[in-house]
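Please find the structures below.
Any read-out appearing in this document is the output of simple, stated calculations on the displayed coordinates, not a laboratory observation. Source: prediction; values computed, not measured. Cβ atoms are built from the backbone, for glycine too; each structure is taken alone.
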Structure I
Amino acid sequence: MARTQPSAAHIALLRAIEEHGGAATPTQVERWQQQGWLPKTGEWFEPGCSTIRPVILTRALWLANTARPGRSIGWLGWVFWAIDDTPDSARRLRTAMVTTLTRPLSRAGLEEIPAGDSDEAFHARQDAAARMLANRRSPQRDIDGILRDAATAAGIELPRSPAAPVRNIFDPALLEHGARMLLGGATDVGMEDLLESWERASPDHAADIERIREAHHQAELDGTDWMTQSPLADGMAGMVRTIETAGDRELCAAVRSCTKATGVLDRLIRRAAHEPEILVRLMKDVMWDQWARLGGITPDGTAGAAAVALCTFQYLAMPDWAADLERYMSLMDGLLTTSPAIEAGNGEEAV
């Protein structure tokens, strides 16, 4: 069946892309529209003329340089949905994020999380967690360790938070308990279980972990259970519920903040290869441990989408954490715009 000839609007956009050094086909442009990355053609032009609006051209050029036939652009496409902030784009975001958060289940061949408080349900969740981790290969070090080694080679000692004693967040001991908590929440994994996994992952930080254990025990004596009060207490089910029940504008705003923060952090990490003092500033802040090393430094592929979805969940579920991310964003924006002249001795910006 012969294809319909491209419209005058599509031809105008393709020409504009070509004039700016890009290349695209009518089929690609149609696909971008189907995905909701480009609006309807009626929104492409300046009022009363045939000139492509700069915002449309910029978006089309980015897509032409990024999107490839048969290859997903992953969470980067979420940025456009969040910026557009329409009922349709919010629906697309919601669907994509729920799919991303529940992907570990589908990969393990599970249709749903085994529910219930019975021993049978508990063991079913443990078996499901083991299936989720089957054949998973964990890196010996996370990006945090790699950056620290590079800074040490440059003669710079990076700060380390005593509140985050675990050196490698991908240690198998942590992933095992993480999978169990993802499925069963605080019901299946208590604080002592978590601390024991930390001890296995970081045996050289026993004193730090013991201080956390003592603080937790004191909180219990005071009638506070840190695990059940955590936004992660309901595991994957709680994450999905938070995304599904968020308002459209609330969801889009959260995604805009999280993806912008991720993009700025990526630019700073690249600059830090030549200006390692930037890492000193970033790592001094609590958000390095609470966000950057836990997913702010976003990997490619499905892991990156999961990191952005988790960030969005935290932004929606934890107002104080969201405020800290916005504050950290201000710090990062300042580092992007400041002069490269940052004093190596103390990591402070030159005035």
Structure II
Amino acid sequence: MEVRLFRRDETDLLQLSIDQLWAKNHVLSRDKQLLNYMFYDNPVSREIFGEDHYGFLGVWLDGRPIGLMGLMAFDLNVRGVKKFGFAPTNWIVPPEYRQTGAGLLLMREMFKWNPSVVLNLGINPNVARMYSGMGGYNVLPDVPRWIGLLQKNKTTELLLKGDESFLRYYREISAFSNPTSYRAIGEFNPERWDQCYWTTFAKRSNGFARDASFIDWRYLQHPSFTYQVYTCTDTKGDYQGLIVIRIENILGGQAKIGRLVEFIANNQDSAICLANQVVEIGKENELLFIDFYCFSSISSWGLESVGFKRVIKSESDKIVVPTRFQPIDLEVTHMMAALYVSKDLQKKISLIDDQSWYITKGDADQDRPN
């Protein structure tokens, strides 16, 4: 067997393999532009894998692929120090080839690049069990999700079959009246953002770097989705935080929801300023609700101040509002993840520090078309 990256001139073969090995009619097997964006256009991917390769590993047997592992490469921030890590999008070997050791070969090949962090976001329980037995990995059974309701009655009617009990302790979010002179503006200046990010938030957080290069590639250059980026400025015009949100049409255009994918604030004033902007976006666009996935509570204070609530994972309360809408899925309502941290990095960071890890749906491939 041979394990290697797909070459840039093997696009058709890669898309065919995704269709045959990963999922029939998968969006990446249909959308060449999205495939290139995710696994080639990212400047960090080109730095790691080179100009001639996709960030996509394959296992070949008798001249044809029998296994796949998609690798999105990112700059990693460790309290202001830049390293690099991977966010795998899949790890696939069909059942008939699992006794060949192809899956292990893919994993070993990935680790030859010596990533400091490997984030597997959106895994299922079977995969989670595999990761829980692997050295260096920690499984998070429930990635925290915050919900901000804007239209409680309509959400109940359209998404929850009229059952009000699911939202019995939720109230609709509203702006927080405060005297701050900070303001949110719909602009993004790369130089000003890098100055803000690397001198403040980066120094007190861990996770894939949210610098200007990432924001530009991940959101402003996305080929399929339109994201709104708002920055928060102080009286001097300096950036103090940022939010990124997109609006998603659901139920064939009957309703809209909001997907908040970044919420970065340096202090109380910027947190409230940006949270109020989130409320304003929701009301202006008549959204049913807005959700936000984040590994820790590092960004939740402002959102909770305007009425967002963190979803409790409970066997007696399995659902608040759905997370999947094509079609509506009332069974899978929580996101699982596995996080690998290299031995040298384990000595420098704490996995239980609730105020340091910053990982959202903006990482990996969890916020993409289906």
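Annotations for the structure displayed:
- For 1.7 (distance in nm of label points 7 Å out along Cα→Cβ at positions 23 and 327, calculated) the corresponding structure among I, II: II
- Given -19500 for helix-only ellipticity at 222 nm (-39500 (n - 2.57) for each DSSP H run of 4 or more, over all residues; to 500), calculated: source structure among I, II: I
- With Kirkwood radius over Cα pairs in Å derived as 22.8, matching label from I, II: I
- Origin of the derived value -0.62, -1.27, -1.29 (log10 I(q)/I(0) by the Debye sum over Cα atoms at q = 0.10, 0.17, 0.18 Å⁻¹, for residues 55-254 alone; candidates I, II): I
- Answer label among I, II for the case where distance in nm of label points 7 Å out along Cα→Cβ at positions 119 and 279, calculated from the coordinates, equals 2.9: II
- Calculated for structures I, II, FRET efficiency 1/(1 + (r/R0)^6) of positions 87 and 199 (r between Cβ atoms, R0 = 35 Å, to 0.05) is largest in II.
- Taking distance in nm of label points 7 Å out along Cα→Cβ at positions 127 and 271 as the criterion, the top-ranked structure out of I, II is I, with the highest value.
- Value 17, calculated as relative contact order in percent (Cα under 8 Å, 6 or more apart), assigned to which of I, II: I
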